[in-house]
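The next part holds the structures, each set out as structure tokens.
Every number in this text was worked out from the coordinates using simple rules, so none of it is lab data. If you're wondering where the values come from, they're calculated on a predicted model, not measured in any experiment. Cβ atoms are built from the backbone, for glycine too; each structure is taken alone.
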Structure P
Amino acid sequence: MSEARDPGATVAGNGGDVLVAVRDLSFSYGRGETGRTVLDRVSMEVRRGEIVLLTGPSGSGKTTLLTIIGGMRRFSAGSVVVLGTELSGAGRPAVDALRRRLGFVFQRPSLLRSLTLAENVAVALLPNGGLASAESDGGVQRALADVGLGGRADDLPGTLSGGQQQRVAVARAMVRAPPLVLADEPTAALDGANGRGVVSLMVQLARSSGAGVLLSTHDERIFDLADRRLHIVDGRLDDG
């Protein structure tokens with residue numbers, strides 16, 4: 001049983017370098033004979049400036065763990081502290097505030113095709129102002145330049161290759177300079193060269209800013225880019 005804390009409160013003594021602290025986290029779908037355990041007493045940490053890969057076969061619980069850490073899924077057993085905020089029982093305002101401090105990269109870039117590249121990146125700065133004011137922020141142009149697309153800010157996503165679109169997704173994730181980036185299978189829709197290029201770029205940007213990265217993948221071609229690998233099988237996690 002996790003120690004009782006005020007839901008959504010900042011946790012003292014978590015350690016300045018610890019971005020994610022998961023303790024005895026369990027998660028199941030359904031109950032009784034029809035129930036299925038997805039995560040079984042998982043404990044792990046991610047520290048500032050650390051690149052951690054989460055590996056394992058499909059259905060092993062990688063995405064479930066990431067979505068819990070990212071405040072996108074509720075859980076009932078264990079403790080998950082992210083950037084000093086306890087998520088166990090946290091209210092929506094606290095979760096929303098936390099999510100605005102995180103960077104997210106998913107399997108698909110999910111760009112809005114009617115918006116320019118600059119506007120797609122600026123979406124991550126909302127609701128700090130309207131889209132136009134967000135786009136005018138110099139950080140948007142810098143984020144696109146950082147991923148090698150500085151000269152294409154006014155282009156539409158349909159003019160880009162898959163790898164370039166995923167680079168825009170990286171720019172969108174990094175434009176706030178988040179202390180933690182969560183990436184779920186970011187190479188899944190890309191060939192080997194493009195996939196490695198996108199992850200290498202994400203790692204480079206994270207290291208330059210001191211951010212931590214937790215990235216789920218089954219792509220062995222990027223294993224060497226990480227500081228550490230956690231392997232999950234049948235909901236149980238091993239520090240590999």
Structure Q
Amino acid sequence: MMKKSIEHKSEMNLVVDYGNSFAKVGVFSRHELMELNSFSDPHDLRDFIQNFSGQNFILSSVTHDHSAVMGWAAHIPTKYILTSTLPLPITNLYATPHTLGVDRIAGVCGAKQRFPSLHCLVIDAGTCITYDFLDNIGNYHGGSISPGLRMRLKAMHSFTAKLPWVEIADNPPLIGNTTEACLQSGAINGMIEEIEGIIARYQREFAGLQVILCGGDTQFFENKLKGPIFAIPELVLSGLNSILIYNVGG
């Protein structure tokens with residue numbers, strides 16, 4: 001948990017990113033993150049929301065009941081749910097916006113807030129790894145999705161008869177000399193090469209590209225990738241807050 005001194009609670013924004021396993025919760029004063037929490041127990045999340053005394057609230061979730069969470073926030077004057085129809089501080093050029101993950105759109109809104117005049121490639125390394133491109137005038141174009149690190153290891157174990165489940169290794173060798181080491185090398189070194197290859201292709205097409213890494217595996221990958229990369233683990237929360245501010249009109 002991270003917490004800074006909060007003097008004017010009525011000016012605070014509460015931002016909730018409710019994922020499959022836990023909820024990440026940020027309390028913001030304008031664009032500054034003042035408090036960061038993570039809750040795996042929904043009762044703890046409920047208690048935190050019900051005790052919040054600020055003015056504004058936004059929820060992002062594709063896996064949980066919106067009505068329950070919004071009920072916990074009934075006392076907060078201004079409330080939003082991030083959906084494909086909520087106004088955004090960017091221009092969304094995605095052909096099927098109703099199918100676009102809300103975490104992806106929040107990520108690029110966070111990039112826009114941090115780097116408003118740059119081409120941005122947002123790489124969210126989590127269950128899946130997503131690549132999302134925002135141009136330097138605020139147009140979101142889309143990107144790509146591929147399996148995340150644990151998904152790669154799990155797939156090799158689940159879809160074969162004899163390959164074992166292996167744990168993530170910090171720095172696997174290029175040439176594995178056991179089956180375990182070969183699986184770790186293929187998944188981890190292969191994913192690093194994928195990320196760097198995708199970055200290189202974007203860099204050839206878009207001069208001055210800012211690459212931003214976020215998501216649950218940020219810490220694992222941030223020192224393994226070459227070139228200038230901004231690691232911002234809380235980018236999605238910052239993006240949700242920027243969407244909230246845009247809709248409040250501040």
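Descriptive notes on the structure:
- When Cα extents along the principal axes in Å, for residues 120-159 alone is computed for each of P, Q, the one that comes out at 44, 13, 8 is Q.
- Of the structures P, Q, the one that 28 was derived from, the read-out being relative contact order in percent (Cα under 8 Å, 6 or more apart): P
- Answer label among P, Q for the case where distance in nm of label points 7 Å out along Cα→Cβ at positions 168 and 208, calculated from the coordinates, equals 3.4: Q
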